[in-house]
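Take a look at the structures listed below.
Read the figures in this text as sums done on the coordinates, not as results from a lab. Just so it is clear, the model here is predicted, and its values are computed rather than measured. Cβ atoms are built from the backbone, for glycine too; each structure is taken alone.
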Structure P
Amino acid sequence: MMSTKATIYPDKRALITALIKPTDVVLDVGFWGQAIARHDPNWVHGILLERAKEVWGLDLEFDEAEVSDPHRYKHASAEDFSFDVKFDVILAADLIEHLSNPGLFMQSCARNLKDDGRLIITTPNCFNLFNIASKLTHTEPIVNKDETCYFNQRMLRQLLQKNGWKVVEADYLYSIGIVFRESFKKRVLNVAYYLLSRWTPKFVETIVVTATRSQ
């Protein structure tokens, strides 16, 4: 049954601590390309390694010499992958918005999860305050050039449902970065963002969805 009240996680470490159990076997899809240094304490894959029982990884490109247990890592597309183990959790952190066919990704996840396994997706909220403000002064919001699509809660839920999934939690990730030498406009937006997040989650930067396979 889906929770009626959304949680706003302050950062990805808090999210992982809340949603990943110490007994979980986890697949981190897109673990290498997370736009953060691998030795940074905020690297998602590193946090998973600290938290979960076992952590496996998948990405198109990564340096095998940089992973501690190479047999748990695979060079493959997120839209077509298979492992010899079944996972308790598959995590896709800021990945789905980069895919050409997210439906194929969801089908691959279904093949590789245990029957009661969970798929956790984080993706930018297309209606977050910074996108809305950017749209006021630009033709389109300023986003990563590699992104192929936008999501809000409703569209992500619809996509999951069409591919045989049921959303059990729909939450948010605050996730504002600390950026030095910000413009006056950005500093004002940061304050507005903080105040709005105390009132409603709908303008928060990142969506977090947990889903299980429909029976």
Structure Q
Amino acid sequence: MLVIGITGGIGSGKGLATDFLRSRGAAILDADEISRELTRPGSPLLGQIAATFGDRFLCQDGSLDRAKLAQTIFSDPSLVAKLNAITHPPILAEVQRRLDQLRDPGPGKPAPQVVCIVAPLLLEAGGEGMVDRVLLITASEEERIRRVMERDRLREEAVRQRIAAQMLPAEQIERADWIVDTTAGREAALRQLEQVWEQIAQTLG
């Protein structure tokens, strides 16, 4: 089983890469989805976040007000680090648990040939040891800003704060096995992903 980490900064195009690899039969473990599951109302992790940052970041139904929390912490790198220190260990542990289940699915159930762990902060969180290869999805900063402003209805300053809180692209590139640049759009990105898939298929034999 080949385990691939899909990572990249906000607005880089990780969703396109994830959909592409899913269409080729890869199993997907999405760290953001797992994070939402682990911070559901009443969960221990959500309780820890509320105890650290305050109940004001909870909605009336007890769920995490992610937009409000993001608006607050991304203006202060120390708060980002504090949140990551709380959330990364349990998220990585759950990703590992699910990865182990896929690797050993039980009698009569074949393990997938390819598993993709989609994690924007894979490298920052120390998750490289969980994967065999790293696929970095990237795009120009201006294109990423445009996409996120359009998608999330955020001001440019807010998007730049989120970008600044993530690992520098140059460091990501140094630690990646494959790099797909989505700046030129969907079709150009898909051509690059096809090339990556050809290499994956060769690895699988």
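General observations
- When distance in nm of label points 7 Å out along Cα→Cβ at positions 42 and 194 is computed for each of P, Q, the one that comes out at 1.5 is P.
- Which of P, Q leads on FRET efficiency 1/(1 + (r/R0)^6) of positions 106 and 154 (r between Cβ atoms, R0 = 41 Å, to 0.05), largest value: P
- Among P, Q, structure where relative contact order in percent (Cα under 8 Å, 6 or more apart) as derived comes to 24: P
- Taking Cα Rg over 2.2 N^0.38 Å, for residues 74-161 alone as the measure, the highest value among P, Q is held by Q.
- Test item: mean count of other Cβ atoms within 10 Å over residues 66-73 calculated as 13.0, pick one of P, Q: P
- Parent structure of the calculated result -8500, given that helix-only ellipticity at 222 nm (-39500 (n - 2.57) for each DSSP H run of 4 or more, over all residues; to 500) is the read-out and P, Q the choices: P
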